[in-house]
Structure formats: structure tokens, C-alpha cells
Structure P
Amino acid sequence: MQMRELVTQVVAERVKEYFADSPVGTSPRPVIRPPAEPGALAELEHRSTQSLEAGYREFLLLTDGLEGFPLLLLGCRDQPGGMGEAAEEFRKTVLDSEPEDVGVPPGTLLFPVAVNGDRSQGIFLIDTAGPAEERFWWTGEGDSFFFAGFADVLGFLTDAGSCSPKQSLSS
């Protein structure tokens, strides 16, 4: 499935949930942001100190993040400052929680691409500098899922049964 179709599907599901609320509007309103500028993408990649995965780059060229979802999907405008700071706080918490327990090697680069409002769950772009194909780690609240690409993350957001992510890099 193409990134545009995946984003459309994720947003459509969230809009359905929003209008299913009783009363309507009790949950955050879904917001699609304008696309990221190429210069902002280059700056984000520099700040992340790793190459942006192709699917995440394509996502940002469609929408510079999505708001009003259980996890705020971060974009260039969130780094630095804003929810990027909340995501950075969560990153520090994760690093203190011994990510080696799920196979994340010491020194692995973790760059936040999503975080929830209470900073208890997030998704990181990872670069293990090793043989792992996985580039994204969804962690928090007892969960640990690894995904090869951002398209897999979006598919999982829409339908958790759509794929079977690894729960550890060491498995």
C-alpha cells in the first residue's frame, strides 16, 4: 500500500472514532498538518544523527505530523520544542529502563517520531548500527514492538492484526 493510502486510512479511522464519541468532540480532533519543507527535513535528519527511513520521509512530505491521535505523530515542527521536548523526556526515561532487555544494543540511536500525551508510550526511529532490519521501536506501558518501516507502523496503528511485529530484537 502506498504511503498516501496508509495516511488516508489512518486518518479515516481516527475521524470515525471522533464522530462515534458521545457527545461528539470529547476526544481530541484529528489534525492533518501541511507537508514538511525539504529544508526542514534535512534539518530533522541532521538532528536525528541518522538517516530518515524512506517511509517516514515520505510521510513527512505528505503531512508534517498528525495530531489528535492516541500518539502524536511528530513532524519537523515538533523538533526542537513543543511535543518534541515531551518525546525527548520519554526517550531519556526509556534509556534509563534498560532497553537491552528487549535486544536494543547499548549506544543505539533513538530519535522520537511519536509520543502520547502523558509521555508513557512512544515510537522511535532507531539505528542499531548492526544487522537488524528494524528501524522503528514502539515502546511503553509494557509494550515493545519493532517495525522495519514507517508504513508498518501506520498499518499497525490502523489494524494491530495487520502485521506481527517483533517484540524483541534478540528474538
Structure Q
Amino acid sequence: MIGYFMTDQPLEFNRFMIFLTMLVLTAFVAQSQGLLIGASTDLEVSVFLGPATGIPIILFSGFFITLDTIPKYLQWLSYSSFTRYAFEGSMKGIYGHNRSGMNCSKKPTASSVFPCMADPQSVLTLLSVSHYHYGIDITVLIVFFFILRVLCFFVLKWRARNST
């Protein structure tokens, strides 16, 4: 949450609430994934399975590699990454909704990764999220949350029945 203010984003209530909603939903889904992994396996297996499942989730989120540059035969995997929807929703909340132009008065340095873009729509296009809507992203994150929690319930019920 503090990252919103540290990156000098506009102090607009709606943008901040969209960003905060995405953070909270992402935390809920990640927690649900951790609960499912912890409930379904032993401690030793969970310690390795958690990070092992996290790698493809982050890899196919569109954060490090834009979704357009992922090979076509692997693009379908991005739909199973909850961080994809969190990233898209956050970016649409921050740079979408007719955001005014950004201040590009600072000169680029050698350590600059991206050139300054005055047009927020250009940022969304560069990140390949310009055609998505944050309402869909919120809905998908909520669906992920409920599916993982229901799976966790059934796994716990199954393990409790088998342990007696």
C-alpha cells in the first residue's frame, strides 16, 4: 500500500481504492493457495511445493514478461495465474480512467529502465493491459478465492476422515 504513495501516484480516492482492493484480493487468494498446499501435503512437501507453484504463477502474470511476448502455445497458462489479474487490475486502476498526463521533467539516467511516458495509455499499451477491464479482474480474483477455499475445505474434510 505504501508503494502507491512512494511512486508518486495521483492522490485520487477511486484510484487508490482500486489499487487497495487489488492488494487485498491478491493477499486473500495467495493465502488460500498457501492454505490449500498446507492442508493437502506434509510439512516437508509444503515447504518445497509453495515456492514451486509460485514460480509459474509469477512468470505467467505479465509482470516480468508481457503477455504478448509469451509463446502462443504457453499463453493459455496465463489465465491460471491470479497475479495476472492482480497486475492488470492494478495497472488499469493506476493508469486508466482518463488519467491526466504524467510529468516527465526529470532527465533519464543510465539506471532508468523505462523512458518516461507522458501518456498513461502508452504505459497500458506497453504492458499489454490496455484492453482489459478491472471489473473482470476483481471478479476473477474473487472466483479464485472461493474455489481455493472450497478445495481447501474438501481437502481438510478428506484428511480428517482418513486420519481416524
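Coordinate-derived values only; no laboratory data. Predicted model only: the values in this text are computed from it and were never measured. Cβ atoms are built from the backbone, for glycine too; each structure is taken alone.
Taking mean count of other Cβ atoms within 10 Å over residues 50-57 as the criterion, the largest value within structures P, Q is that of P.
To which of P, Q does the computed value 17.2 (mean count of other Cβ atoms within 10 Å over residues 122-129) belong? Here the read-out was taken from Q.
Computing distance in nm of label points 7 Å out along Cα→Cβ at positions 42 and 66 across structures P, Q gives 2.9 for structure P.
When distance in nm of label points 7 Å out along Cα→Cβ at positions 26 and 138 is calculated for each of structures P, Q, structure P comes out greatest. Supply the structure label, taken from P, Q, corresponding to relative contact order in percent (Cα under 8 Å, 6 or more apart) with the calculated value 19. The value was obtained from structure P. Could you tell me which structure in P, Q was used to calculate distance in nm of label points 7 Å out along Cα→Cβ at positions 10 and 90 as 2.0? So the calculation was done on Q. When mean projected area of the Cα convex hull in nm², for residues 18-57 alone is computed across structures P, Q, the figure 4.2 traces back to P.
To which of P, Q does the computed value -20500 (helix-only ellipticity at 222 nm (-39500 (n - 2.57) for each DSSP H run of 4 or more, over all residues; to 500)) belong? Going label by label, the one that fits is Q.
Comparison across structures P, Q (criterion: mean count of other Cβ atoms within 10 Å over residues 82-89) gives the highest value for Q. For the read-out log10 I(q)/I(0) by the Debye sum over Cα atoms at q = 0.12, 0.21 Å⁻¹, a value of -0.51, -1.63 was computed from one structure; give its label from P, Q. Source structure for this number: P.
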